[in-house]
Structure 1
Amino acid sequence: MKQKALVYNEKIEKVLGNIQKVMIGKEDVAILSLSALLAQGHVLLEDVPGVGKTMLVRTLAKSLDCDFKRIQFTPDLLPSDVTGISIYNPKELEFEFRGGPILGNIVLADEINRTSPKTQSSLLEGMEEKSITVDGKTIPLKQPFFVMATQNPIEYEGTYPLPEAQLDRFILKLNMGYPSMQQELEMLERTSRNHPIEQIAPVMTRDELVQIQQEVMDVYVERNVQQYIVNIVANTRNRKEIFLGVSPRGSIALMKIAKAYAYIHGRDFVLPDDIKYLAPFVLSHRIILHSEARYDGKTNEEIVAAIVKDTFVPIRKDFG
């Protein structure tokens, strides 16, 4: 890679190091989350309360010296509580726009499935278009812009499942999982006096992050690897267990995050192994299973893993 990219990769190692100080045993989740950020995508974290979802986002924001905003989604939350509102100023005799939390750099959308579909959709334009529309005016969002949403998979009473259109906007869907007993013991040791997040200092500026995002776009994806992505996605559309397959947006998302994943690992090219590893995280939430498959106890992740296993892997000496 170019020398500049290598310098920035040292900074990426520092960001991951900060996350490991706070999150014990979650290196894979940290790398995937950072990959999504570098790919200019967004992440949906689905897991039980108390496993560190909020801590992960806060640590990422502090490490990158970014403007962090948190939206606590509740049933009575309004779209204007997310995007902002225009308020009349009697002195100036005109309306002034007061921006909402979506105007931050890194936005935590906490328990997103607890608010109404109308409020959920207020995130859609920002996540896809990098701008919002208020009172007929288009307002560009700050760059970088990254949404990490959380939802609780256990309590469904009073929740609103995310519509397919919104799920498709998330480049990744991740689960944190419980720590091991040894990891939880170490967690108690680290938090016995002060929480490690209080010691986290910025290791990368916003301008450097934007520069890295631009460099990630230049990571090379060989034609055979592109075909591999297309083949995997196409196979989701003719699998008997799947009612609705992955759209072309899923193909693009898989390629984009594979570039970021390769960059983090110090490569300026994508390997087929990157695609194999990332496919379940990128594609599982983009498919809908037939009711028969669900009744048989099959999961989206299992079906996508089977598709990846059955899809021919391109082999070239260039991949070494």
Structure 2
Amino acid sequence: MLAIFDGTWVRLKSEGRTLYEQGGYGRLEGAGLRLSPEEALYLMERSKIDVKDFSFDTLLGLFASRPNFIRRYLVYRDIRERGYVVQPGPQDFRVFRRGHKPGVGKSQYLIRVLSERDLIDFDRLSQDVLTAVNMRKQYLLAVVDDEDELTYYEVRVQDLPAVGEPAGCMTPVQSSLFGTYALAHLPPGTPLEEDWYGKRLDPQRLLLRPVESIFLMRRECLFITQDGEPMTAEQFLDAVAEKDVEIREKERVFSDLRQKGYIPRTGYKFGHHFRVYSGKKSHSEMLVHAVPSGTSTPMSAVSRSVRLAHSVKKKMLFACIYNTDIRYVEFARIKL
């Protein structure tokens, strides 16, 4: 079939409608068909169409000046060769369910194309994911690395369900401040220790980490004195913030997880803020990293986090903190 390039689109006359009807290519336009640059190049590569006065290389050279075009084309071609119908969409592409196509089926994925060096803006990303959910689509990132290999990630905004309630405290615990640790004189087997708080220093002393202490202070389960004077949770938080610049984000996420019945413990060995247990289990199910609003992270760093989490059979969640809300954004590698 012979097509014409008009400077923006590649257009076919009425004979091009068969490409739409059989393979879901392009958009119908009157009696003819309009192809996007990715569609036109793919059809040229497969010898389905010719474009008047242009070879494949010449047309590719024209389109390559557009931002991110080469990566977009590599992703388009890969998805097509996996047997899906794909069209330009609200992000970069929308992908139809296998066996479906425009007019007689539903799209399944919305896909955004990135390079390994692009930054992930968590505020924008979470909004994009929520938009996809409202459209009843799955949101994917198609990441093209510097060797032009492709990796697909499904991204979800998780509304973590409550798995229980934080244990109550019949009698508030008195403690003293040593550095940023609260030290409580408690024998083994106390309710705090049973609920996975603190680390035993010896048979009579229990050390509590700052995030634990702040959460317990706000629930009036723990009182801290310094030089004989009681401290408020905010005073303690301010004091810890002088030594730990991430404490405010970590404390918000720790408290939210505890309120929902999860047990967060340090995730230092995994390079993240928390490893999280849903109940008193022997293995954690999630790695969670707290990120303040406005944070951007290189895609390469997200990739490392996801690969590590999958290697130890855990989910990877980034807890995005807003004024009154925390959104848990999960990344998971998938195969289309």
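Laboratory data are not the source of any read-out in this text; all were calculated from the coordinates shown. Computed from a predicted structure; not experimentally measured. Cβ atoms are built from the backbone, for glycine too; each structure is taken alone.
Assuming 31, 25, 22 is semi-axes √(5λ) of the Cα gyration tensor in Å as calculated from a single structure, say which of 1, 2 it is. Intermediate results must be reported in sequence, preceding the final value.
Details: 1: 31, 25, 22; 2: 56, 18, 15.
Of the options listed, only 1 reproduces it.
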Next item on the list: Tell me which of 1, 2 gives -8500 when you compute helix-only ellipticity at 222 nm (-39500 (n - 2.57) for each DSSP H run of 4 or more, over all residues; to 500).
Entry: 2
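For the read-out mean count of other Cβ atoms within 10 Å over residues 177-184, a value of 12.1 was computed from one structure; give its label from 1, 2.
On the way: 1: 12.1; 2: 17.5.
The value was obtained from structure 1.
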Margin query: Once relative contact order in percent (Cα under 8 Å, 6 or more apart) is calculated for all of 1, 2, which comes out largest?
Written below: 1
